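Okay, got some structures for you below.
Bear in mind these aren't lab numbers, they're just calculated from the coordinates by the rules spelled out. Values in this document were obtained by computation on a predicted structure and should not be read as measured data. Cβ atoms are built from the backbone, for glycine too; each structure is taken alone.
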Structure I
Amino acid sequence: MRVSQVNWPEIEAYLKTDDRAILPLGSTEQHAGLSLSVDSILSERVAAEAAEPLGVPVFPVLAYGLTPYFLAYPGSISIRIETYVRMVRDILDSLKRQGFKRILIVNGHGGNQPAGSLAIEWMADNPGHSVKFHNWWNAPETFAKVQEIDPVASHASWMENFPWTRVEGAQLPTQMKPMIDLSLMRMMDPDKVRAFLGDGNFGGYYQKPDDDMQAIWNVAVAETRALIEGPWA
């Protein structure tokens, strides 16, 4: 269940029989011709679809993340690491206070990895509570499906181009973009990153058939659901 669609008495009733919760993490950043909210849209949606038959609450996505390298692209917003870690810690503390003990973080943005380290630290500070940190897009089964379709897949390329991440009226290139040198990009300031990347795609085709994308999505939802179901420590 999406927390945005229920009220507090419903959550209170849920907590009498279950202590699992899901927290999606996203980002607001450039994705070439796709939505600036790709990472948030996908993490929240895969979490919601995975949790739906289980009745586990999915909290609203944390829609801002760590993306300082894209700051030269209008619309891209980055949170400082110390601020972000404190935000995620406060959310986990709030969930604990209310009785949640098993929390799945569904992450949709590679830059948010400090939240995964925080989760380990938080569990050490809070015995009896378990947190799983799940990068849904490169989890083993999902990433294997991506590679099966096309091994050249990257940020803002076809692998993030779902019907629900497209911008109406946006025209995308049909040719394959050569992969960029990621290690070189990591040494650049935001202005140089924009000059280096151009439209923002790291490399690969911009779009694949919707049947291929649905096949990836089906695997991602099933893989995420399996984590919700357990086992849990």
Structure II
Amino acid sequence: MQREIHQWHSPSLNKNMEIAMYGHFGFALLLLPTAAADYLEYERFLLIDAISEHIESGKCKVFSINSINAESWLNKNMHPRHKSIRHQQFNEYVYNEVIPFIKSNTSADTPIIVTGASLGALHSANLYFKRPDLINGVIAMSGVYDLQSYTDGYYDEDVYFNSPISYIPNLNDDYYLPRLQKAEHIHLLTGSGAYESPDASKRFSEVLNSKGIPHELDIWGPDMRHDWPTWRAMLPYYLESRF
């Protein structure tokens, strides 16, 4: 499998950010880490191995980036407003730096599907729903789609605009909503086992239904807990069966 590591000083985040790239061809699959992890998390926990067949066959080319959650919502010593600002800077990093990098290593019309598990599922969904003109779909695994689950009671405009379950009910524009209503790849996956929150996915699915946004809600069984074996089963299955 072709594997490359790239890095640059991010103007959005004012720090060095690495990105791992796997494969040679196919649609772009952008991986967001689970919590405070780095760009090699999915490799360490063998998820890259689990989807290697699809990478090597040229179905997808994978891009895995760092999180900055330890500098935002998971940092207990940081003022909540500063966490909120840092989160916005991360969004700009993805939209203005990562996506152009992906396009330069694929093609201008290569579809981008974003995916992640746990907190990475929330960020993945949020990045997609905010900019469906830049990102073509999402596979969200074991997510909770309300950022307030991580803010310890803090709430401001940026928390609202980074909580899909909050802003989508009020989405009535003529640009983003029609794009979402024509979506082909919105997949909400969750287990029913220990530490999973299937009700969170159900609630978000209801919101999407209320806006006429097509999607797939897939609730796996009680043997599927909030852990890597679940995600190593989910992602290759969806790459095989939906793409």
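For the structures shown (I, II), distance in nm of label points 7 Å out along Cα→Cβ at positions 122 and 146 is largest in I. Looking at Rg/Rh (Cα atoms, Kirkwood Rh) over structures I, II, structure I comes out largest.
Calculated for structures I, II, FRET efficiency 1/(1 + (r/R0)^6) of positions 18 and 186 (r between Cβ atoms, R0 = 35 Å, to 0.05) is largest in II. For distance in nm of label points 7 Å out along Cα→Cβ at positions 34 and 210, the calculated result is 3.1, so let me know which of I, II that is. Traced to structure II.
For relative contact order in percent (Cα under 8 Å, 6 or more apart), the highest value in the series I, II is held by structure I. Assign the value -12500, calculated as helix-only ellipticity at 222 nm (-39500 (n - 2.57) for each DSSP H run of 4 or more, over all residues; to 500), to the correct structure from I, II. Only one of I, II returns -12500 for helix-only ellipticity at 222 nm (-39500 (n - 2.57) for each DSSP H run of 4 or more, over all residues; to 500), namely I.
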